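Asks: Listed below are the structures to be examined.
Only the coordinates and a few stated rules stand behind these numbers; no lab work does. It should be emphasised that the depicted structure is a prediction, and the values quoted were computed from it without experimental measurement. Cβ atoms are built from the backbone, for glycine too; each structure is taken alone.
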Structure P
Amino acid sequence: MWRDKPLVDVSSDYLRRMVEPFAEHRLQVIERRFELELQTGLQESALPDFQALALAHPLRERMWSLLVLGLFRCGRQAEALEAYSTVRQRLDVELGVEPGRALRQAHQVVLAGDDDGWRVECQLPVDIGDFINRDEELNRLLSLSCADKSVPVVTVSGPPGMGKSALVIRAAHRLVDEFPDGQWFLRLNGASAKPRSGAELLAELLRTAGVPASELPHGIEERVALLRSRLSGRKVLVVLDDAGSVDQVAPLLPGRPGSSVLVSSRSELADLSVLYGGQRLALRPLPSRHSRDLVARIAGQSRFTADEHAFSELTDLCAGLPLALRIAAANLVSRPTLRVSRYTEELRTGDRLAKLKTPGDTGLAVRAAFDASFATLSKEEQRAFGLLGVIPGMDFSAHGIVVTSGTRPSAMS
């Protein structure tokens, strides 16, 4: 019963304003209906009416992207390309804009002759320009990540601020050419008080794999199966940053050879080795010489040469922790007239963790990196951890922790 322009013959501005939201909703319903007809192979009978509707709404990009796909699936590739050219020219002339993402993807499908919805996504974060002194670890990580007859799963572990993510991202950038079907990056927030759920993580990866949100299965197992089906026969590098447990990682692993997985975690995730043949690389603090190289590169070699002894003490105070070293070097850069010996003296006295922070309310801080892990401990574990500072030396036994904290041995297991 819908007319082309409802209430056009009724002289009421109020009624016309009431009609506009309904008209928009109707168009959305028609688009959704045609999308479902595309998915079920019914596009041929529905195409003529939809084509006429698209011509009546020449700037409605979603409608035109569906029309391009509909023409393509009916074997009318030339007409699909002509439709894309028409709407692109209209957008340029009337609005001065290029087609949006959905239209561009539909165009790529037609050009490639491939309609499975796959898009090559490179989601890797920026690589650190002054990444140095992890050559041995980087080379080992690269060699372990090469896909063979299995799915390589490599975990880089270490304490907060050890440079796990930086190493994994550097390796991932080096491996781009080996995985032409995409390089995916996913933050798991495993060290936080609220790690991301498996359902949420799978949904994000499936959307990256070209599965529309409306087609995502509800169950975890169904999502796992669909992800592995989408990855089968492809070469994708999957980078899982800040994993908290094996349970978080396992559902995200490809099932067939060709792809590879890099994981960074504060835990070793030993069960990945047992269950999936995963390899492990544990990061250690940078040696003194490498620590000095890193700070000197950021803060300036001339400054290092002028106060070499103070630089050595500064790197010792940072305990070879890359995050602490970078923050200290950044603070020196922001205070160019400050002598390195003076800054070292500032760090030596008082709360060193609190002082290893860049300026500003949202500045990077070493303490914040450790606080995230500390918050996940139980009250008994937090108290025991705090009391470890009274034990002389760097080494202690489980019995020593029990005696110091007055806690039952089972509570520390």
Structure Q
Amino acid sequence: MTVATTVRWPSIARTPRAPVGATVARLIFARALRMAGIRGKLPDGTTIGGGPADAPAFELVRPQAFFARLGRDTKIGFGEAFMAGDWHAAPGTDLADLLTPLAARLTTLVPEPLQRLRTFVDRRIPTRHDNTLDGSRANAHAHYDLSNDLFRAFLDPTMSYSAAWFDENDATVTASTFENAQLRKIDGILDLADVGRGTRMLEIGTGWGALAIRAAQRGARVTTVTISAEQLSLAEERIEAAGLSSLIDVRLQDYREVEGSFDAIVSVEMVEAVGEAYWPTYFTTLDRLLAPGGKVSIQAITMAHERVLATKRSFSWIQKYIFPGGIIPSLESIDENLAAHTTLRVTGRRELGAHYARTLHLWRERFDDQWPHIHQLGFDETFRRMWEFYLAYCEAGFRAGYLGVSQLQMARKPIWI
């Protein structure tokens, strides 16, 4: 490890000492591989796990370090071991293909008696990740302010950082069909909120401006808010280049600080950053800002409700390295919060889970292709492995059905109900 790696990635530079945990981790890992029908190759040529010779395979480069990290902190150590180079997908095995069988069995990989110890071994989410006004800005800065050029390198021309909606007839995806798939997603959200000429629309989470531009092209008057300074700057540039500055008001503002009344409120994959403690605030804000007769449409990554309940208090690799403060809701938790705190109800739903797996695969391919350029921006090899794991890990989750993504339409319930 270099000095820079030690400073920037202290958890990666240090291999933990966990002899007992490493021994238990090795047994659990071998069992998990057998259950998933995949193999682990050790440096001496021996294998653990199961499956045929052509099954997806792990290649353990530094088994001792790998099992020590896994034994010290299973949920975080697995990803950190990949970042450190302790393991990788074996030649001929795609990383998402390797992770998908594990994602499909995620709830049963650890024996049930050991699962009961979760309360004692899970790390709690650090209080610095709490989504207060200041905390939310810090959490957004940690990811979305990394570099506009980084995101530009692997996103499609719309710079949409969310699930696309592909034409089922597109067997292969070109740059233009990827862009069209993102525009189809945006149009789907706008259609659910009935956005058209003269609509007063609020967007919570500007991104890099693609949805606001599309709405303004329909004739809507758009207010869009973000807490990312980097996104704000580029969104304003793109809006001006599109000649739509007179129709779009871009603000560096938290959703909780917005005032006014809007015919339509839209938000794409922002609810995941709200935090469970603030779900009532988020949905109450939608209700407060929606004009009579208006509609809300959001795109939300979701997971099964029992997984939300089981994991909502524990600290994960994704929270530590990718999305601090984030938590994925369930469809049930959305319904419960709407019923308890608002007059809104879900009135329409579209599922795009398989489309997200495809989107993530394309992002990973483009990230890999553009790595020489991204590296020149100042990002190191540990960062590259971190993002490779992040994109493949999420792709596996959607491919396995552990994760879903829904476009949801919301409206006020009739007064006679």
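Asks: Out of P, Q, which has the highest value for FRET efficiency 1/(1 + (r/R0)^6) of positions 177 and 401 (r between Cβ atoms, R0 = 30 Å, to 0.05)? Please report the intermediate quantities before stating the final value.
Replies: Numbers: P: 0.05; Q: 0.75.
Checked P, Q; max of FRET efficiency 1/(1 + (r/R0)^6) of positions 177 and 401 (r between Cβ atoms, R0 = 30 Å, to 0.05) sits with Q.
Asks: Now for a separate question. Given 4, 21, 31, 25, 13, 5, 0, 0 as the derived value for P(r) over Cα pairs in 10 Å bins from 0, in percent, which of the supplied structures P, Q does it correspond to? Mind dumping the intermediate values first?
Replies: Values: P: 4, 16, 21, 19, 16, 11, 8, 4, 0, 0; Q: 4, 21, 31, 25, 13, 5, 0, 0.
Going through each structure in turn, the value belongs to Q.
Asks: Additional query: To test your reading of the models, identify which of P, Q gives 1.6 for distance in nm of label points 7 Å out along Cα→Cβ at positions 89 and 321 when calculated. Working shown, then result.
Replies: On the way: P: 6.3; Q: 1.6.
Among P, Q, the structure yielding 1.6 for distance in nm of label points 7 Å out along Cα→Cβ at positions 89 and 321 is Q.
Asks: Looking at FRET efficiency 1/(1 + (r/R0)^6) of positions 105 and 377 (r between Cβ atoms, R0 = 41 Å, to 0.05), point out which structure of P, Q has the largest value. All intermediate terms of the calculation are to be shown ahead of the outcome.
Replies: On the way: P: 0.35; Q: 0.65.
Largest value of FRET efficiency 1/(1 + (r/R0)^6) of positions 105 and 377 (r between Cβ atoms, R0 = 41 Å, to 0.05): Q.
Asks: Once relative contact order in percent (Cα under 8 Å, 6 or more apart) is calculated for every structure in P, Q, which label goes with the largest value? Write down the numbers at each step before the final one.
Replies: Values: P: 13; Q: 17.
Top value of relative contact order in percent (Cα under 8 Å, 6 or more apart) goes to structure Q.
Asks: Another question, if that's okay. For structures P, Q, which has the highest computed value of FRET efficiency 1/(1 + (r/R0)^6) of positions 281 and 305 (r between Cβ atoms, R0 = 30 Å, to 0.05)?
Replies: Values: P: 0.30; Q: 0.90.
Once FRET efficiency 1/(1 + (r/R0)^6) of positions 281 and 305 (r between Cβ atoms, R0 = 30 Å, to 0.05) is worked out for each structure, Q has the highest.
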